[in-house]
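Below you'll find a set of structures to go through.
Each value in this text was obtained by applying a stated rule to the coordinates, not by laboratory testing. Only a predicted model underlies this, so the values are computations on that prediction, with no experimental measurement involved. Cβ atoms are built from the backbone, for glycine too; each structure is taken alone.
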Structure 1
Amino acid sequence: MAEETLSYAIRFLPRAERDAVDAAAWIAQITGSEETAGQWYEGLRAAAGTLATLPKRFAVQTRESRLLDRPVRRLLYRRTPGSAAYHVYYTVAEDSPDGPLVAILHIRHSARRPPSRAEAQEIKDEL
């Protein structure tokens, strides 16, 4: 008998949704293509959706976990092999009021420095 795989709901916090929209707008601006930006955005959402199964497959990030007072993991999203990479920071809750949940906290271009204390506080305020 096959073991049933637990499925987690995926929820983007408002900050993460703003991050995604801002990144897509930036991509549209630098590429001159709304279509490319839309594909990037849809790909990001699909990549986050893969966290519905086995969300703990990515390592806990020590610094971000310390700043946010909870285990924070990071998915690296890249639309194509040569495109810019983005960090998708998230937490996993087994016992949220809505059941098993992956909360997407923040999306950040990989060339940027890690989140500052002030940014971490803004994220914590949304939790």
Structure 2
Amino acid sequence: MSTFSIRRRVLSFVFAFRGAKTMICTQHNAWIHLAATVAVVTGGFVCRVSGVEWAMLVVAVAIVWMAEALNTALEFLADEVSEEKRERIGKAKDLGAFGVLICAVAAALIGGIVFLPHLISAK
């Protein structure tokens, strides 16, 4: 086991932000997630959601970003293994995409649960 190093901890953040940049610059779906994140944060401030509602929204947004990051990593690794069409690699990529879809649908449902009462009461 290596000893604790502040330099290595700082580098881990550098690597993480480099990964975020790679995902945003290479994945079109990440652009959609970014727009949705901005809309959720803006909507949260406009609707003055409660602390518990903010927590729900933050978890929903984080899970979608995490799923997209893991799916992107899976796709990069799969493409490194083989760029030719291979059935099991295709299935792995499909499963990764499905994981993102599940998270995005759940996040949309959470958004509805949080925002609909605010929108209805605003009328």
Discussion item. One of 1, 2 was used to compute mean count of other Cβ atoms within 10 Å over residues 20-27, and the result was 16.6. Which label is that?
Written reply: 1
Worksheet entry | Structure (1, 2) behind the derived value -31000 of helix-only ellipticity at 222 nm (-39500 (n - 2.57) for each DSSP H run of 4 or more, over all residues; to 500) | 2
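Kindly point out which one of 1, 2 the value 1.08 was derived from, the read-out being Rg/Rh (Cα atoms, Kirkwood Rh).
For Rg/Rh (Cα atoms, Kirkwood Rh), the value 1.08 is produced by structure 2.
Computing distance in nm of label points 7 Å out along Cα→Cβ at positions 44 and 108 for each of 1, 2, which one ends up highest?
Sorting by distance in nm of label points 7 Å out along Cα→Cβ at positions 44 and 108 in descending order puts 2 first.
Tell me which of 1, 2 gives 1.55 when you compute Cα Rg over 2.2 N^0.38 Å, for residues 28-75 alone. List each step's numbers first, then the result.
Values: 1: 1.55; 2: 1.26.
The structure behind it is 1.
Quick check for you: by distance in nm of label points 7 Å out along Cα→Cβ at positions 68 and 92, which of 1, 2 is greatest? Intermediate results must be reported in sequence, preceding the final value.
Numbers: 1: 1.4; 2: 2.3.
Max of distance in nm of label points 7 Å out along Cα→Cβ at positions 68 and 92: 2.
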Worksheet item: Comparing structures 1, 2 by FRET efficiency 1/(1 + (r/R0)^6) of positions 36 and 84 (r between Cβ atoms, R0 = 41 Å, to 0.05), which one has the largest value?
Response: 1
